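Chemist: Next up, some structures in structure tokens.
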Structure P
Amino acid sequence: MREYCRQLYEAGYMPVCPNLHFPQFLNMKTPQERKAALEMAQNLLRRCRVVVVCGKALTDTMMCEIMLAQRLHITSTTLDGIMVIHNRKENAPATGEVSG
């Protein structure tokens, strides 16, 4: 997860990763605290403009987050998609236009 966040940062985004943050102060093995973490993660998602899906496998939690993003009209994409856009911007002509 740290590497994914690093790549997003290098692409010019501000990564928000509850899976890295919340375990610093919550016991994720305790059902009540795990539930609180999931609720806080959804509240954070509501404040985001883009949801970036990382990794090869989708968990049930990830699917719920993607569906919530869709209901809220928040763009969902993959890290690979973000990197394609980032690379196109870096290689764009000096006019700043990006084709595609």
Structure Q
Amino acid sequence: MRIPVDRGPVEHASGDAVLDDAGRPVAYLVAPDDVWTVVAERFCLHVDYINALNQVRRNRASTLFAGDTLNLDPYAVTSVGSENGVVFENDPPVPMPPQA
């Protein structure tokens, strides 16, 4: 598991980070014109890792829409995330850590 670190808003990754009680980023709210690779770089994560965290609640993980919620927390794979206003219920990955 990887712990995201928010480097702060930049061009093509200017959305809002959602933080847990300890100040760690656990989700990201996509802004207009955000780009997957730049969002991943902002949080010091690989695009494939973020896609894996979001494969349950997103269908086309490679497409970002303004207002999407991206999960950044491996313990919230089944409870955080959306794509273009829709929450999907795809099969969860195996193995998967205990979910909150």
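Chemist: Can you spot which of P, Q the value 0.9 was calculated from, given it is distance in nm of label points 7 Å out along Cα→Cβ at positions 58 and 90?
Modeler: Here the read-out was taken from Q.
Chemist: Given that Cα extents along the principal axes in Å, derived from a single structure, equals 53, 27, 24, which label among P, Q identifies that structure?
Modeler: It was calculated from structure P.
Chemist: Work out which structure the value -16000 belongs to, where helix-only ellipticity at 222 nm (-39500 (n - 2.57) for each DSSP H run of 4 or more, over all residues; to 500) was derived from one of P, Q.
Modeler: Traced to structure P.
Chemist: Hey, another quick one. Of the structures P, Q, report the one carrying the highest value of mean projected area of the Cα convex hull in nm², for residues 10-65 alone.
Modeler: P
We did not get these values from a lab; they are worked out from the coordinates using the rules stated. Here the structure is a predicted model, which means the values were calculated and not measured. Cβ atoms are built from the backbone, for glycine too; each structure is taken alone.
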